[in-house]
Structure I
Amino acid sequence: MIVDKTKHRHFVAFKPYGYLSQFSSNDSKQQSKKFLGSLYDFPEGIMAIGRLDEASEGLLLLTTDGKMSAHINSQKVEKEYYAQVDGIISEEAVFQLKTGIDITVDGLVYKTKPCKVFKLNAIPDLPERAKKIRDDRHGPTSWVSMTLKEGKFRQVRKMTSAVGFPTLRLVRVRVGGIHVKDMKAGDVVEVKNFF
C-alpha cells in the first residue's frame with residue numbers, strides 16, 4: 001500500500017486531568033508524568049494545537065498540519081472554557097472578566113481583551129475528574145463559561161483569580177465549531193478536517 005505523505009491527519013481528544021499536552025519528554029523530572037502519546041498511537045509529526053496545562057482538561061485538537069495549527073491558535077478562532085471557581089461568583093466579577101482585567105504575563109502587566117462570560121446556572125455535564133477537587137465543607141463553588149480568542153499562559157486561571165474567584169477545575173469545551181459533546185476523558189477521535 002502506498003501512503004500519501006502529503007495528506008495531513010487531524011484528531012479531536014479529551015485531555016484528562018493530570019496529562020501533559022505533549023507526547024514525550026527527555027526531561028528527567030518529567031519521566032513520571034503522563035503524556036498524550038499514551039492515549040493513542042498518533043502519527044509522526046503530530047502536534048497539539050494550543051496547550052492545556054497538566055491540571056486542565058477537555059478539548060484538545062491535534063494535527064500534522066502546521067498551517068491549520070497556526071490558524072486555530074490565531075485570535076480568529078474562539079475557545080470556550082467552563083471554570084469551576086471557589087465561591088459564588090458575583091455579577092461584578094463576571095462584568096470585570098467580560099470587559100478585560102490586568103493579569104501578569106511573562107512578568108509584565110497585560111490587559112485581557114473583552115470576551116464572552118456568563119455564570120452557568122447548573123453544574124455542567126462533564127466526565128468525572130480523576131482527582132477530586134475538594135469536599136463541600138470547604139464552602140460553595142460555582143461555574144462560569146468563558147469564551148476567549150486569545151490564549152496567554154494560564155489565562156483563564158489568572159483572570160478568575162484576579163477578580164477574587166480562583167479556578168478549581170478548568171475544562172475546555174469548545175474550539176471554533178468543535179464541541180466536546182459526550183466525549184469521555186481520554187477519548188481520541190480521528191476526523192477528516194476541523195472546519
Structure II
Amino acid sequence: MHHHYILYKPCGFVSQFVYPHKRKKRLLGELYSFSENTMAIGRLDVKSEGLLLLTTDGQVSEYIRSRKVEKEYYVQVDGIVDEMAIQQLKTGVIIGNQGQKYQTKPCKAFRLNPPPVLPKSTLKIRDDRHGPTSWLSIIVTEGKFRQVRKMTAAVGFPTLRLVRVRIGNIELDDLKVGEVREVDSLIEGS
C-alpha cells in the first residue's frame with residue numbers, strides 16, 4: 001500500500017530527506033514521520049515555500065511531474081509589473097538551465113490585486129519603504145531548476161517571495177506552514 005502526503009513547506013527547508021553536501025540544511029523528515037521510501041514530487045528551493053506533494057508511489061510522482069499537471073505559484077516581485085512583462089511571461093522567455101539557454105513554454109500569468117492573504121514569511125523580505133512590489137499568479141506545466149524565479153528576473157522583475165499554491169486540483173487551502181496531511185490519493189479518480 002502506498003502513502004501520499006500534502007505539505008506546506010516552510011522557507012529554509014530543502015525538499016529532500018538526505019542532503020549529501022557539507023553544509024547542514026533542514027530536511028523534510030524534521031516536519032513529520034513519513035513512511036519509508038517517501039519521495040518529494042518535484043522540489044521547491046530553500047527560499048521558496050508552499051505546497052509540496054510526497055508519495056511512496058513512483059508512478060504517481062512521474063504523472064504529477066509531467067506536463068499534464070499545472071503548478072500554480074503566487075510570486076511577489078520587485079516593482080510594479082506592467083502588461084508587457086506579463087505578456088512576455090505568457091508567451092515564454094529565455095532563461096538559463098544547466099549552462100544552456102532555454103525557452104520556457106507558454107504559461108498563464110496575471111496580476112493579483114489585491115495581494116493574496118498568506119502566512120507571514122519567515123524569510124526577511126524588504127518592505128514598501130524600499131519601493132513598490134507586485135503579486136503575480138504564474139501557472140506552468142514544467143519545472144526547470146528555479147524556473148519561476150528566472151522567468152520573473154528575465155522580464156525585469158526579480159522574485160522577492162515565491163509560494164506554490166496549487167498542483168493540479170490540490171490546493172494549499174488552509175494548511176499551516178510546516179503542516180503535513182496524509183491523504184488517500186494525489187490523483188483525482190484513483
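Overview of results
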read-out: Cα Rg over 2.2 N^0.38 Å, for residues 40-103 alone from the coordinates reads 1.40; which among I, II; value: II
read-out: Per FRET efficiency 1/(1 + (r/R0)^6) of positions 24 and 120 (r between Cβ atoms, R0 = 41 Å, to 0.05), the highest-valued of structures I, II; value: II
read-out: Computed 2.5 for distance in nm of label points 7 Å out along Cα→Cβ at positions 32 and 56 - originating structure among I, II; value: I
read-out: Of the structures I, II, the one that 15.4 was derived from, the read-out being mean count of other Cβ atoms within 10 Å over residues 72-79; value: I
read-out: If distance in nm of label points 7 Å out along Cα→Cβ at positions 16 and 144 is computed and equals 3.0, the structure in I, II; value: I
read-out: Label whose coordinates, when mean projected area of the Cα convex hull in nm² is calculated, return 12.8 (choices I, II); value: I
read-out: Origin of the value 1.4, where distance in nm of label points 7 Å out along Cα→Cβ at positions 48 and 64 was derived from one of I, II; value: II
read-out: Comparison of I, II by mean count of other Cβ atoms within 10 Å over residues 96-103 - largest value held by; value: I
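No lab work stands behind these numbers, since they all come straight from the coordinates. Bear in mind the structure is a predicted one, so any value in this text is a computation, not a measurement. Cβ atoms are built from the backbone, for glycine too; each structure is taken alone.
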